[in-house]
Every structure is written in structure tokens, then in C-alpha cells.
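These are the structures in question, set out in turn.
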Structure P
Amino acid sequence: MQAGAITPSFSGAPTGFSEARWIISRQDDLIWFVGTALVGYLALGLLSVGVSLTLLTTVWLLGVDGPHVCGTVTRTYFDKQERRRLGWLLWALLPLLFIGPAAVYLGQAALFFLFATCWQHYHITKQHVGFVMLWKAKNRERDAAEMLLDRRFLLASGVIPLAIFVLKTRLGPWTLTPVLIDGMVAAYALFAAFYATFQVRKWRAGKPMNPPKLLLLAAMVPLQWLAFGYAARFGPDGIVRAGMALGLFHSLQYHRLMWFHNKNRYQVPQAHAKYGFAAVVGRKFVYYFIAAAGLYALAEVLPPAFFPSISLTAALWGIAFMHYLLDSKIWRVRGDKELAAALHL
């Protein structure tokens, strides 16, 4: 493939940073959807100078990540219109809770937790793809070829560092591991060079750029490589360190987008009659956050505190799996006019 082979149509799209269209506003997007990457970099810096992993993990899980997982409940289970739309999918939580204990019973706990963390990080990458697609929609970029290129580059930027981490920490003694790692790094370097060349050619040709997308990539791509590279020094358990750095960025993005959606959707006349309890939680951010944090404490903090076991820990991953599954359904703007309106599309 050559960069010149992709010839996007840019009719009506903005041409510069000052003219770019943002999801919420330039200030909000730069702070919450791009700038929160700095929190991930800060977490890596604090870990590298010896700040307690337990302390940082507690702050991450209780204050940011856990509430973001349960925040999905505020616009699904709490929303009676969404309950009707999603139907039986909401009951998928029950079988998902049994996957982990079944794996533990079969002696495959390590494989299950590897699968769980890989899905978690793939989910994080998919959220970055989602933000890029929203910015492309806002800026009227509809070229299918470039959309596919953006999607594939984002997925490669998130998945390849994770795959290298898994190879280093799980298959380190295998003789083919260095060959596979070198091949992945070389393939990614070529892809990144092609992608950068394509963007430079667009700019030099005077075609409209997408500053929010490019800023997100500039923040996200180095963080992925740094986080997994640093984490690999600690073996398989290093995944917690990478998860914290990448998860902080991801969760803060999610909270801001969720509140933007909830405020626009639920603070309208007759919202309670139409949406039910979701409209109550959507009145103020503090209500939303208390509900999300409270659900996390009840569902994922208290049970293992009273009944510590590896089977229970594995079972509770089902809640995260449900979050990943629902997120793949509820943020699809195409065909959902209410979602598009709530996101000001």
C-alpha cells in the first residue's frame, strides 16, 4: 500500500486547529480526552521513583477505575428505555460471572487472568478508536479508506505493545520469542512510518487535518509503549503497573464522556417518566459518581473483603466483562438518534 493510494474526500471539513470541531469543546476535549494521558505518565513516574504500588493501586481502583466500570450501569440498567432496547443482553452478566470460577476449577486460573487482562487492554484501545471516530464524525470525515487506516493504526498501537509484553513475560524462555518480538517491532515501525507519511502528505497537500485525532495519538501511542515496556521488567505481575497507567487515562476519559452524555440525555423535561432512575442519577455529577462508586464498593470491594478466594476474584471479572460487552453496544451512534443528540452530533 502506498500513502498516495488513499485519496479521502474532505468536503465541508475544517482545515486547521482553530477550526476543528470537538466532541464537547476544545478546552474539555484537550483536558479530558487528551490531557488525562498526563495522569498515566505521572503514575509511571511515581512508580519509577518508588511510590507504593499498593497506595497507587488503591487510589486508581477506588477513585477512578472501579466507578468507571459501574458507571455504565447509570445509562443501561438504570435507564428503562435502554433496558427495553438491550433486552436479554443485560442478563449476560450471569453467565459471565461463572467463566472465571469454571477456569479456576479446571486448573486454568493463570490462563483466565491472562485472557481477562488482555480483554481489558483491548477494551481500552477500542475506546481510543471510539474517540477518534467521534472526532471524525464531528469533522465530517467520511472517507472509508482513511477511516480503516486510522482504526488499524490505533488497534496496532494498543495491541502490539501488549502482545510483546505477553511474549516477554509468559514465553521468555522460548527460542522463537526474540524473533517474534523483533518481527512485531519492525512491522509496527513500518506501519507507523507509513501512517506518519500519509499524514504529512495530507498536510503538505493542504488537505484538512484532524487535530484532535492527532493529539490523541501523540498522547496515547508513547504511553502504550512506555507502560508495557516498564511493566515487563516486573514479570507477569507487571501488568498491574501498565494497567494503572493506561487505565487512569481511559477511566478519566470515560467519566467525562459519560457525564456529558448523561447530562444531555437526562436533564430534559419529563426525563424521569421516560428514563426512570437514570434521570435521578443524571441530575448532578456527584449523584452519578456516588452511584457508580457505591455500586463498585458493594459489588467488587466488600465481597472479597469478607470472602477472600481466587474463585471469587475470578468471578468478579464478570462485571468488567459485562462493562466491555455493553460498551461495545451502547456507544454506536449510527442508527441511534438519541445517542447522537446526547453527544451533540
Structure Q
Amino acid sequence: MSDLASRLRADIDLDRKGKQRGFITLAHSVHRSAYGLIQMPIACIANGSGPTVLLTAGNHGDEYEGQVALLKLMATLEPEQVAGRIVIVPALNYAASLAGLRTSPIDAVNLNRAFPGVRDGTPTQMMAHYVETVLLPLAQIGLDLHAGGSSLEYVPSSLSRWPADARQREQLLAIHRVFGCELGIVAEGASDDRTLSAAGLRHGGVHIACEIGGGGTLTPRSLCFAERGIRNLLVHVGVLQGEIEPAPPPRMMVVGGADYHVYAPARGLLEPAFSLGERVHEGQTAGFIHFLEEPDRPPRRLAFARDALVVCRRVPALVEPGDCIAQLATDRV
């Protein structure tokens, strides 16, 4: 990450009180538009004193609950409801959101594996650099809204890394409890520091994410989880007036290493033998891969490596080696 200032600019003043809506602008010169711009929506609603909360969605463009929920919040939230500052970016990877893709169609980069970004990199790397150097230093609390995208489906879950700081841990656990998802998942010992959640921790903030729904679609139920979670978080940290909407406490769980995942070892058609949210056991059949190119070849059996709960499943039946079939979690003790 360069120490030089980001090349991206917002056309609103993030230090000004009131409600502002505008764009983060990136110069993008291409054949069809020599002096072209990429303009990513941003809003800032600020009033009085209080913490700054950064709300983001569209980190992956084919995850829609957060994008819709934040667009609705941008339209309806007014300064008199706020004590502090709320910064909203509803389509963080804007090109991917317009295309309905996980990765940007411009540079094929996954934004949530691009932090801390590159000042003079590709457009997605430059956006990661802007978030890391401009937006995250402003925020004491961050929420990055995700879903399973086109290839996965999740049990509605709030997610966080497990910080070393004991005070941050207590703050995160409290947010998990009020967020209102069925599960609260903690990634203990997560090693990938290229995600937005990892970047949030680098800046000392309390950062949480969620995985709600998936399958490249949007349902009333999944949107309800997203909207309730956003509102409860804002009320909980004192930025939004009102009452926390009650919800059953989440089942707190942990996602660990390789044995918490099932991956496809070959190309073929997946016949799953489990359901989302099912309790599974070590050695239990996870499914079979069938081979169109070799119809006489016996199906390949897949098995679970541990006792756990299925929190995420693959949606498309066509698989290739390395595709995640299922993600598991165990109860946090």
C-alpha cells in the first residue's frame, strides 16, 4: 500500500453535517471513453456528536440484500435521526454490481481479496486503497453486508474475526447478539488479511460482516435479516435513535480450518446428500460427483471430515476441482 493519497475522490464533504449523496469518482480512460469516469454512489448522514459507522455492500456484485437495504437507507435516513456519522457505500465494487458478478468485469479482481489495495493499480485495487486509506480511518464501527452470491447459499449469519483485544471481542459479541441473524460465526485464527474485515481490524475499529441468503437472488426473508441487522447495529452503537428490534439470540459458532470445508476433487455434476442447516457427522456422505464425459465411470463419493453444522452450501450442480461444496461450523465454547 502506498503512503501517497488515493487517486479516487468523493464529491461530498465527509466532515460536513447534514445529509449528502454523491459519488466516489475514479478516472478510467478506455477506448470508448477517453476521459471516462467510474462513479460509485456514496452517502454521508451526520448530526451532533457520536461515533462514525461505515456501511458497505456490493463488495461482491452478485450479493443483493445489502445493496438494496443500503439504497433504501440512503433514501430514507435523515440527519435528525442520527447522533454521529453514517457513511454508506451501497455498491463498493460498482462495476461488479452493475454486471451481477462476484468479481469486476473490468479487471477480474475480487475486491474482498484486494486489501490494502494499490494506489496505482487496477480499478478494483484502487478502490480497495481508497477504502483502506480514506474511509476506514474515519470509522469506529464497520458493517460489510454479504450474501452467498451466485454460487453459495448461507444460513443467515453475522460474521467476525476474533481480535486480540479483549474490549473489541466484547463489543463484537454484543453486536452479534443484537444483529438478529440465526447464527453468529467467529473466524478464529483467520490468516487471510486481504479482506475488508481484516482491513477494519488493522485500523482498530470494530468490524463485522454478514452472510445472508445467496443463490444470486433476493427474497423478502433475506432482506428482512439485512435491514433488521443494520438498524439494530446503528441503534446499539448509539448512532440511530429508536429501539432494538428483538430477535432470538444467535447460535454462536466457529469456522476453523480445512476440515470445516468440503471441496470438489473432480469436474462433474454434484448430487448433494445434505441440506443447508443440517447437522452432519464425520464420515457421513456429503454427496456424489457424476461424470458426463465418462458415463461408465462410478460416481465419486464425498464425505464430511468432522461433526458440525452445514452453514453454507454450493448452489450450482456443475462443479470443478476446488469448488467449495459446503462450509461447516461448530459451537463456540
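Quick note: the coordinates plus some simple rules give every number you see, no bench work behind them. In this text, all values refer to a predicted model and were calculated from it rather than measured experimentally. Cβ atoms are built from the backbone, for glycine too; each structure is taken alone.
Quick check for you: by FRET efficiency 1/(1 + (r/R0)^6) of positions 33 and 193 (r between Cβ atoms, R0 = 41 Å, to 0.05), which of P, Q is greatest?
The structure with the largest value is P.
Identify which of structures P, Q gives the largest calculated value of relative contact order in percent (Cα under 8 Å, 6 or more apart). Walk me through the numbers before you get to the answer.
Numbers: P: 38; Q: 15.
Ranking P, Q on relative contact order in percent (Cα under 8 Å, 6 or more apart), first place is P.
State the single structure among P, Q that was used to calculate helix-only ellipticity at 222 nm (-39500 (n - 2.57) for each DSSP H run of 4 or more, over all residues; to 500), giving -22000.
Working: P: -22000; Q: -6000.
Of the structures listed, the value fits P.
Which structure, out of P, Q, was mean count of other Cβ atoms within 10 Å over residues 217-224 calculated from, if the result is 19.6?
Considering all the candidates, the number was obtained from P.
Given a computed value of -0.53, -0.96, -1.12 for log10 I(q)/I(0) by the Debye sum over Cα atoms at q = 0.09, 0.12, 0.13 Å⁻¹, which structure among P, Q does it belong to?
Source structure for this number: P.
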